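Participant: Structures given as structure tokens follow.
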Structure 1
Amino acid sequence: MKRWLTFLLALACVPAFGAEPVTVVTYAEIAVYLDRQAAARVESLNEARLSAQVSATVKQIPVRPGQTVAAGELLLALDPADYRIQVNAAQARLEAADAALDMARLRVERARRLAPQNFVSEDQLLEAETRYRQAQAEHEGARQELNGAELALERTLVKAPFAAVVTERLIGVGALASPGTPLLELVALDELEVVAGVSPELAAGLALAEQVQFESGGRIEPVEVLRVAPVITRGGRNRQARLGFVEASASLPAGSEGRIRWTDPRPALPADYLVQRDGQLGVMLLAEDSESAEFLVLPAADSGRPHLVDLPANSRLIDDGRRRVSPGQRVTIR
């Protein structure tokens with residue numbers, strides 16, 4: 001009797017004929033989340049090369065390269081003599097236009113009073129009104145001319161458009177500047193962003209990452225993704241990502257170079273689960289009937305490297321036995 005019982009127990013442990021015994025795990029159980037990194041640097045949104053807007057000789061440059069300047073601080077002064085003359089001339093023309101306008105106004109008012117009494121003809125009234133409108137137009141022209149002269153005079157003083165560092169002086173005292181002549185280069189102290197080139201396959205994971213860090217010169221600062229460009233750069237074949245410092249006080253200086261690091265929130269298949277069948281890499285799954293193996297080809301997978309796979313978390317993967325079974329082969333779950 002004992003011999004029969006032993007035989008029956010042994011028979012129960014034998015898999016169905018032709019079925020390969022395997023173990024199964026879900027994708028959620030074995031998925032890994034990969035640490036990523038990319039080279040990055042801090043850039044200022046405001047890097048300006050200031051140019052002359054009027055023609056004049058450089059008279060004074062009170063700043064030096066490397067100097068920090070406040071918004072509105074004087075950076076360079078051009079000789080204003082010619083433009084002061086133009087302002088004085090325009091002021092004189094405006095005063096003459098004022099007098100002509102006052103005279104025209106008095107004449108048209110008088111003509112309007114006398115016209116009902118027939119002391120002024122209709123033609124004389126029309127002429128007075130026409131001259132008054134002409135005087136108004138000439139006065140406005142003189143006023144605009146003065147405004148233009150004052151603006152040109154104001155442009156002989158070049159001031160900092162924002163708080164910045166002077167990175168380079170491009171002209172010297174005594175040189176003649178004309179409109180478009182480069183004068184100074186500035187880099188803003190605020191409005192800094194971390195710029196990184198990220199490969200297209202990693203860009204989506206970066207955009208979804210919960211935490212991103214920027215490492216530079218031994219410092220590690222948290223940053224947040226501001227935007228990822230939808231286009232690919234020509235030279236690097238990357239997508240440009242721009243990130244901002246979570247705390248403005250923790251910003252590193254413009255020009256700082258380092259790396260951004262993040263954990264890709266998308267699940268990846270461990271490299272050990274990649275198998276090769278008929279010269280193609282893929283993963284061995286348990287078919288829906290739970291009785292056979294199914295091979296999912298992963299064309300972009302690389303041998304020995306984890307691979308991002310968009311599978312449902314409850315997908316059943318063959319674990320023990322994945323290298324033995326073939327697509328379509330009957331299996332039994334141990």
Structure 2
Amino acid sequence: MKRWLTFLLVLACLPASGAEPVTVVTYDDIAVYLERQAAARVESLDEARLSAQVSATVKRIPVRPGQTVAAGELLLELDPADYRIQVNAAQARLEAADANHDMARHRVERARRLAPQNFVSEDQLLEAETRYRQAQAEHEAARQELNGAELALERTLVKAPFAAVVTERLIGVGALASPGTPLLELVAVDELEVVAGVSPELADGLASAESVRFESGGRSEAVELLRMAPVVTRGGRNRQARLGFVATSLPAGSEGRIRWTDPRPALPAQYIVQRDGQLGLMLLAEDESAEFLPLPEADSGRPHLLDLPGDTLLIDDGRRRVSPGQRVPIR
């Protein structure tokens with residue numbers, strides 16, 4: 001009888017079901033934060049092909065391709081001779097309209113004073129007022145004609161709409177330009193953004209990343225996320241991210257990559273195991289039994305983004321040999 005009691009005590013001290021001891025770790029202990037990257041390029045928000053707005057011969061082009069110009073700087077001059085003549089003619093017509101307007105105003109004022117005394121008939125007063133309104137209309141038309149002529153003359157001087165680099169001259173001195181004729185191409189130097197295509201699963205990590213850098217041609221510059229498109233592009237299956245330079249910028253057209261650390265924790269690939277054809281994670285339940293957490297979107301051999309409480313217990317050594325529901329001793 002004593003021998004049987006001793007045997008039972010020995011059995012009680014053995015690990016349950018003969019399971020070998022395992023070790024456990026918390027999720028905080030093993031979670032990794034992945035380095036991410038995406039192809040990107042620097043784009044200018046303002047790229048313009050300037051065209052002629054009036055017909056004239058190109059007289060002068062004081063800028064060269066590759067030259068940086070300030071906003072408002074003269075880029076090209078068309079021959080203004082015909083338009084100066086039009087301005088002078090319009091000015092003369094306005095002066096004539098001024099004289100007619102003044103005469104009509106004096107006459108209608110005189111007629112209005114004399115009408116109560118019957119020195120001017122109603123028909124004469126009506127005629128004077130009609131001539132005055134006609135003179136007013138003619139004066140306004142002449143003034144608008146002068147404004148149009150001055151605007152056409154002003155358009156013979158083609159100026160930079162923004163600070164930019166002249167990338168191409170599309171016409172030469174002596175050529176005849178007409179409205180719509182391309183003259184010059186400009187790319188803004190100040191309004192620059194880094195454009196990247198980011199896969200949808202990485203978009204949230206980029207949006208919450210502490211720092212992002214754009215690398216190109218051996219240079220690395222800090223950038224910050226400005227906008228993330230809420231739609232996925234048809235061809236690339238990406239979301240477009242637009243970032244701005246924090247300090248120093250790179251030239252428009254620079255190609256490279258953006259890099260950042262995803263602040264979301266990820267499960268290391270070695271902790272992903274397979275049970276019954278499913279990939280998942282072996283956890284330690286509160287009753288010290290093994291629990292299998294399926295990860296349907298995980299890929300074998302790759303870290304997997306996983307949102308778990310940091311104090312969740314994972315089975316470390318022994319995770320591949322234990323079965324779900326099995327009581328496991330911890331060493």
Structure 3
Amino acid sequence: MEWGRFGHLVRELRLALRWRYGRRVRQEDLDALCGFSRTGRKGMVGRIERGEKRCLEEDVLVALADAFHLTRMERREFFLAANGVAFHHVYTGRHHMTPEQELELLCRRLSYLHLPACILDPFADIVATNWLMVRLHDISSEILQEAIRGKIFPNLLYLTFSSRLAIYEMIRGNPNWEEILISVVQFFRRISLQFRTTRYWHFLVEHLWNAPDHQVARFFRRYWTEAEHWPDLDGNLSRHYYLTHPRWGPLNLITLVAEEITGAGPLYIVVYAPTDLNTMKILYSLAQEESRPDSSIPVMRLALWPLEKKEEIWIPPEWQPPVDTMWGG
């Protein structure tokens with residue numbers, strides 16, 4: 001991430017400390033929290049945010065990560081962001097392929113995966129999903145059409161918390177249900193961390209925080225603020241699901257995440273794999289029902305991608321990012 005953008009990220013994370021301390025955290029406050037004032041480096045935060053301080057020392061980055069209370073995986077993203085390398089050098093596409101062609105290639109590969117799977121972007125928006133994932137979560141065609149038309153956010157968190165879907169109730173029927181929801185929010189926080197300076201990130205979080213569906217707003221607010229207190233849940237192995245499906249009963253699954261680098265940024269392939277024989281049999285039967293003659297599984301495109309399309313089409317021209325929010329800004 002270029003030094004200027006990294007400085008903006010530090011500013012966003014500093015302002016997001018407001019919910020923890022109940023007031024706006026100033027640059028000099030963060031200097032004190034990090035110990036910079038005591039070690040003769042007063043004004044360090046200001047120089048970083050303005051992009052003047054480059055090639056940051058290890059102890060400076062560690063002190064900032066500690067002050068921001070980043071989870072394990074968020075820390076990794078934060079340290080990677082501090083490399084000073086431009087976005088287009090980090091995310092290089094396949095030769096002679098546009099981002100759209102790269103996505104189509106991923107969708108074709110997804111169609112031959114006989115397990116529930118989807119493709120997420122760094123905002124946890126569902127760019128594409130196979131029909132097994134739709135069936136597993138019992139998502140109606142009405143909701144799918146609303147998501148495609150942009151009437152509701154085709155976002156992992158929005159759909160997980162929605163009162164119109166059974167996903168939350170499926171998760172809640174299990175002893176570790178809160179850990180699952182926290183880990184889902186942590187996943188969003190981690191993959192979106194380097195994109196927190198974008199207009200779309202603020203647009204999305206504002207609509208999750210103040211969602212018309214009060215259940216979405218309530219759960220997002222709760223687990224957003226709790227996520228950093230459960231660092232041991234922040235990882236792929238933490239997302240072990242014991243779902244109580246209204247049709248098939250208990251299902252035991254684990255989510256596996258693979259990252260794919262494209263010219264327009266990272267994409268995440270999320271796969272639900274069975275962890276017991278009964279779940280395996282149910283998913284096998286479901287795959288048989290949905291398979292085409294060539295053994296592929298239908299794949300549906302949902303969210304706009306890449307970021308430029310989201311900001312151009314989904315964000316109204318008159319919209320401005322809110323200031324002094326509980327998540328930064």
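Participant: For distance in nm of label points 7 Å out along Cα→Cβ at positions 188 and 268, which of 1, 2, 3 scores largest?
Facilitator: Of structures 1, 2, 3, the maximum of distance in nm of label points 7 Å out along Cα→Cβ at positions 188 and 268 occurs in 2.
Participant: For which of the structures 1, 2, 3 does the calculation of Rg and Dmax of the Cα atoms in Å return 41.0, 153?
Facilitator: Working: 1: 40.1, 149; 2: 41.0, 153; 3: 20.6, 70.
Answer by label: 2.
Every number in this text was worked out from the coordinates using simple rules, so none of it is lab data. Being a predicted model, the structure only gives us computed values, none of them experimental. Cβ atoms are built from the backbone, for glycine too; each structure is taken alone.
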